[in-house]
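What follows is a set of structures to go through.
FYI, it's all coordinate maths here, none of it is from the lab. Only a predicted model underlies this, so the values are computations on that prediction, with no experimental measurement involved. Cβ atoms are built from the backbone, for glycine too; each structure is taken alone.
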Structure 1
Amino acid sequence: MKIVVIIPTYNEKENIAKMIEVLEKEVFPKIKKYEMSILVVDDHSPDGTAEVVKEKMKKYKNVELSLGKKEGLGAAYIRGMKQAMEKMEAVAVIEFDADFQHDPQYIIDLVKKFDQGYDHVIGSRFIKGGLIPKEWGLFRKILTTFGGLFSRIVLFFPKINIVKDTTTGLKLTRTRGVLDQIDFSRLSSGFFYKTQILYQLVQNKAKIVEIPLRFKVREIGRSKLSSKDVIVTLISVILLRLQDPKTIQFMKFAVVGFIGYLVNAIGLEVFYRAGFSPGPATAIATELAIISNFILNNIWTFAEKKIVSLKQLPYKFIQFNLTSMGALIIQTIVVWAGTSFFGDQWRQIFLILAIGFLVLPYNFFMYTTFIWKTRKSKLFGRIQRRIG
């Protein structure tokens with residue numbers, strides 16, 4: 001069983017020679033269970049990096065070289081991953097740098113976690129035992145720390161701690177059933193590929209674990225990461241989230257909910273001015289909004305699960321109303337309680353609060369779980385199995 005350490009290079013002549021020697025003499029001999037190989041992915045470095053690697057290939061039979069155009073870090077890793085899977089038949093690949101910012105001994109820790117059954121092992125700077133260089137300037141420390149937090153919130157909310165380090169360069173990934181399920185056509189050719197792969201792994205429910213990484217300052221050469229990469233990454237995080245099918249569905253749901261709010265708000269005002277007290281006025285207006293929401297969600301938000309059967313439509317509409325009873329109860333209680341304490345003039349404010357913070361998440365859960373069934377609830381699944 002072969003594990004391939006992929007090392008992208010561009011003008012790393014001095015680093016790569018030293019790194020290969022350290023890996024061959026100090027790291028690989030400590031890993032007994034797997035056949036360890038090195039794949040250097042070089043973009044025709046003008047400093048002669050490839051020639052150095054070719055000399056090492058004569059000395060070590062487990063060293064290979066992939067040469068290609070300079071298209072970015074992501075493009076280099078994609079090329080390396082495909083070669084490792086398709087030609088080298090790797091059971092896992094390790095993303096590694098040639099510049100010694102990652103201690104080569106961490107490779108042993110990555111392999112140990114892989115041996116324990118994990119699909120994706122991350123060297124993390126932001127868990128206990130991890131570290132970013134004290135030599136870094138304050139701006140870079142803040143950018144790295146809060147940029148990572150921003151990515152976690154946008155991509156993984158509410159499970160923002162599922163991964164602590166979203167942009168680390170030290171990772172091991174299982175190939176079969178994990179890396180081979182990644183859609184490489186959706187990956188950036190630049191630095192952002194890291195976050196895109198991680199996002200797909202989380203979506204595919206890969207078994208992920210982090211190990212502490214004490215990140216070092218580069219000893220030789222210059223860092224390839226620019227301020228432009230950071231800005232592009234932050235913008236791309238937002239775009240990645242917005243392009244996700246589940247996010248698009250929720251956005252449609254929110255638009256339908258806003259239309260329902262308008263129906264609700266207008267209805268509340270009309271019935272209130274017609275002489276109804278806030279409680280009954282809210283209840284009637286809510287039912288009108290429920291009808292609007294059912295129609296629009298069925299033909300737009302959940303179009304892939306659209307209810308078209310004439311026999312099923314009445315049943316589903318009744319079920320929709322029953323599940324929406326919670327929304328009716330929530331809104332009625334919030335508006336009634338709010339106006340009772342603060343006056344009728346606050347009825348629209350309390351309607352907004354009720355819908356935005358309570359009704360919207362409640363409805364989305366109920367609709368996707370019971371009406372259009374686009375998601376599975378583990379809790380209700382267990383209840384149904386016990387009943388059955």
Structure 2
Amino acid sequence: MLAALRHYPASVNLLLSSSLFLTLGRAITLPYLVIYLSSSFVLSISDIGMVVGSALFVGSLLSLYGGYLTDKLSSYKLILCFTGFFVIGFVGMCVTNKLWLFFLFLVSFNFAYSVIDIVVKAAFGKLLPVAEQSKVFSVRYTLINIGYAVGPFIGAGLAHWNMKLPFMMSALLGLGFFVVYSIFGDRKLSSADPANAPVSFLAVGRILLKDYRLVCFTVGGVLSAVVFGQFTGYISQYLVTTSTPEFTYQVISSVVAVNAAVVICLQYFVGKHISHQYLNQWLTAGFSLFLMGVVGFALSTTVLHWSLAVAIFTLGEIIVFPAEYMFIDRIAPAHLRGMYYGAQNLSNLGGALGPVLCGFALATQSAHFMFYMLAAFIVAGGCFYLLGASYSRRHDQSSSTR
């Protein structure tokens with residue numbers, strides 16, 4: 001991976017650094033939002049879930065408009081602008097004592113993070129040839145997981161001293177990136193195409209709805225994100241229902257560590273071999289591993305079993321994520337790349353729904369029913385992905401014969 005980073009131009013490495021440092025800022029604070037909301041605003045667990053889930057939901061919906069902006073405005077200016085919103089969000093959450101303002105700042109930082117994510121992915125399509133994109137998406141996803149692996153430990157140390165310190169550290173990381181990018185960022189970088197600039201947000205939305213491939217991948221993304229978007233959340237819910245708090249803590253600690261280790265060690269190695277020619281086969285393999293992982297969750301009774309199951313589950317994750325990025329970049333018209341990635345970001349809605357659906361299943365059915373439900377979401381999501389990939393192949397074949 002280090003060799004690949006040395007091979008990339010400085011503009012690509014700077015964009016990759018945004019994924020690491022902004023994700024690190026996010027990971028430092030997010031695990032402690034529940035504790036902070038509970039202590040600062042005296043909210044119940046259900047109310048806290050509503051606040052955090054709603055903010056993620058609203059931020060995901062707004063990211064679609066962020067994709068529209070990506071196709072119209074300078075990437076350099078967008079990254080600086082939304083990094084500013086990222087910083088303001090954390091500072092605002094730290095200083096406000098009003099819940100409605102806290103919610104707005106939480107939405108602000110989630111929206112900002114999503115838009116920067118879209119801008120970066122769209123920029124890779126501009127800066128790198130198709131052959132290099134699977135590698136750069138894998139590098140990026142590895143850096144994101146390094147952030148998520150390291151961030152909670154930094155946050156824990158800071159929160160031990162003061163619960164506001166994680167927010168301030170997250171804001172400082174965002175501010176540091178803002179300063180560096182304002183000095184060294186490529187001011188000419190843009191995904192916008194003036195000759196084909198979108199007329200209006202609604203008009204572009206209608207174009208997206210007519211692309212059967214994108215609709216299939218978006219629906220598949222939402223369905224499958226119910227399973228992998230917040231998997232530690234529903235595992236915690238299941239274990240709290242069926243075992244002791246001590247065992248739950250042991251399993252979750254192991255699951256998070258194994259997930260991060262597998263991604264960091266194998267993401268780049270696996271991701272660089274994923275190609276457009278065999279996309280269907282890769283997707284089938286990825287979703288099969290997801291399904292095997294969920295079956296493993298259902299059968300697990302020890303920490304070792306849970307660790308093995310999540311290792312298999314994570315192998316599916318490191319295949320599916322780069323494959324879906326490559327697919328979206330392949331089908332997106334150059335002047336609509338941002339909107340296509342914005343539509344892909346709607347899969348976060350599935351991640352927000354996952355804990356809600358699993359909580360309902362655990363409250364109304366036997367505990368193992370939750371895993372049957374998750375398996376059904378995997379199969380349905382995989383079918384939509386494969387439909388989109390198959391339709392794309394037929395579309396390419398018909399285009400080549402004209």
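For which of the structures 1, 2 does the calculation of mean projected area of the Cα convex hull in nm², for residues 40-239 alone return 13.7? Write down the numbers at each step before the final one.
Numbers: 1: 11.5; 2: 13.7.
Source structure: 2.
From 1, 2, which structure was helix-only ellipticity at 222 nm (-39500 (n - 2.57) for each DSSP H run of 4 or more, over all residues; to 500) = -28500 calculated on?
Values: 1: -16000; 2: -28500.
Working through the options, I get structure 2.
Follow-up. If you work out relative contact order in percent (Cα under 8 Å, 6 or more apart) for 1, 2, which one comes out largest? Write out the running numbers ahead of the final one.
Working: 1: 14; 2: 26.
Between 1, 2, the highest calculated value is found for 2.
Output the label of whichever structure in 1, 2 has the greatest value of FRET efficiency 1/(1 + (r/R0)^6) of positions 296 and 336 (r between Cβ atoms, R0 = 25 Å, to 0.05). Provide the component values of the computation, followed by the final result.
Values: 1: 0.40; 2: 0.05.
Going through 1, 2 one by one, FRET efficiency 1/(1 + (r/R0)^6) of positions 296 and 336 (r between Cβ atoms, R0 = 25 Å, to 0.05) is largest in 1.
Quick check: 3.4 is what I get for distance in nm of label points 7 Å out along Cα→Cβ at positions 56 and 280, calculated from one of 1, 2. Which structure matches?
Values: 1: 8.3; 2: 3.4.
It was calculated from structure 2.
Among the shown structures 1, 2, from which was the value 27.5, 92 of Rg and Dmax of the Cα atoms in Å calculated?
Numbers: 1: 27.5, 92; 2: 20.5, 67.
Considering all the candidates, the number was obtained from 1.
Using Cα Rg over 2.2 N^0.38 Å, for residues 8-63 alone, single out the structure from 1, 2 with the greatest value. List each step's numbers first, then the result.
On the way: 1: 1.14; 2: 1.54.
When Cα Rg over 2.2 N^0.38 Å, for residues 8-63 alone is calculated for 1, 2, structure 2 comes out on top.
Starting from the value 2.2: which structure in 1, 2 was distance in nm of label points 7 Å out along Cα→Cβ at positions 72 and 352 calculated from? Before the final figure, lay out each step's value.
Numbers: 1: 4.0; 2: 2.2.
Source structure for this number: 2.
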